[in-house]
Structure P
Amino acid sequence: MIDGSHLKFGENASLTKHVVDLAHPRGVSVEAELGRLSGIEESAVKEKEAVLTDPNVAKDFVKRTGVDALAVAIGTSHGAYKFKGEPKLDFERLELIRERVDVPLVLHGASSVPSWIIKKATKYGAELSGAKGIPEECIRKAISLGVTKINIDTDLRLAFTATIREFLAKSPREFDPRKMLSPAKEAMKDVVKGKIRLFGSSGKAS
């Protein structure tokens, strides 16, 4: 994964092409990013400054770089606070990108921030008022329009943290991190299982 989305188009394309030229001879595939997401990650921008991916520019970018997968910006964002109001993803833009680009498309910042995780976390002391993610129906639609890889790290972090909080609250005398980590990892596994079903990936491992 090479993220030059914070750079100007020419610089992003040049950097990505350099990485592709290094990676491909070694049998390594490359994912790049075009368009910018709001959120909490490094080089992220404020919501009003987020730039959605231009379908025509995406076509040129893939042709110039030879990248294997392209992460596009259609209105998702990093972190647990993705929307102040109703979720708005630009599916028309996604359709146009899919028509012009022949490599797998990736959706970053696509955690759904499940209400059951938020409820569990807040019950044990987390302050997550206003947390809101991508509705599952939007994820299904994005997949139907050509998205083949979806990043959901925030959901895993939330499940991990909520379970750690629960463990510590229920076992105040416990100090062995191994005992804390086991249930937290299981919670993450449960989230992953749910995502596999949501994405329609069950039974497709090869």
Structure Q
Amino acid sequence: MIREFTKGLWKENPIFVQVLGMCPTLAVTTRALFGFSMGMATLFVVVCSSVVVSSIRRFVPRQVRIPMFTIIIATFVTAADYFLKANFYQISKALGPYVPLIVVNCLILGRAEAFASKNGVGRAFMDALGMGAGFTCALVVLGSVRELLGAGSVFGYRLMRDGFTEWVVMILPAGAFLTLGLLVGLFNIINSKKRGAVRAG
């Protein structure tokens, strides 16, 4: 069970390893708070939809499984979208159409099809929780780096000294691609060193 959770945090991280959900990843991470909010909405949807898919997997004909999974996912996406609009309107407004677009996020449909539909509720829950947490952590890291260099703050708290020249490019699309590329490269270097250490040991 623990392995199902931890693999999403590092070994099979949705963003840094599987490179899934790039549209919201690049679009909403201008601020750490936006990345966290998007990540939590995605985590809610992937966990709830995986649990439901796993629960009904024996009763869904194979011919209609994808439309059924999509309907289940869309239900939870709608709930997440309305919750944000009702309780955190400014964040919902900042995220724009990317919360409703969680419906077509490859991460969520992929976990439903590849894992939840083939495993029990417990394993599906842990898998989805790990993938959602890994996705959220990656968005927060990406958003924090961009916000720190682009605005001198993280989660709205000023960290850079007065006089710091803000890198405006970091809050533009080019900054998203640059930051993501550097983080993926760093992720690969760390993994390569870990594999090398295992072989040497």
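What follows draws every value from the coordinates through simple rules; no lab data is involved. The model shown is predicted, which means the values in this text are computed figures rather than measured ones. Cβ atoms are built from the backbone, for glycine too; each structure is taken alone.
The value 4.0 for distance in nm of label points 7 Å out along Cα→Cβ at positions 6 and 78 was derived from one model only; which of P, Q is it?
Working: P: 0.8; Q: 4.0.
Answer by label: Q.
Could you tell me which structure in P, Q was used to calculate distance in nm of label points 7 Å out along Cα→Cβ at positions 30 and 94 as 2.6?
Details: P: 2.6; Q: 1.0.
This value belongs to structure P.
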Quick check: 4.5 is what I get for distance in nm of label points 7 Å out along Cα→Cβ at positions 62 and 150, calculated from one of P, Q. Which structure matches? Q
Looking at structures P, Q, which one was helix-only ellipticity at 222 nm (-39500 (n - 2.57) for each DSSP H run of 4 or more, over all residues; to 500) calculated from, given that it came out as -23000? Q
Using relative contact order in percent (Cα under 8 Å, 6 or more apart) for the comparison, can you identify which of P, Q gives the largest number? Q
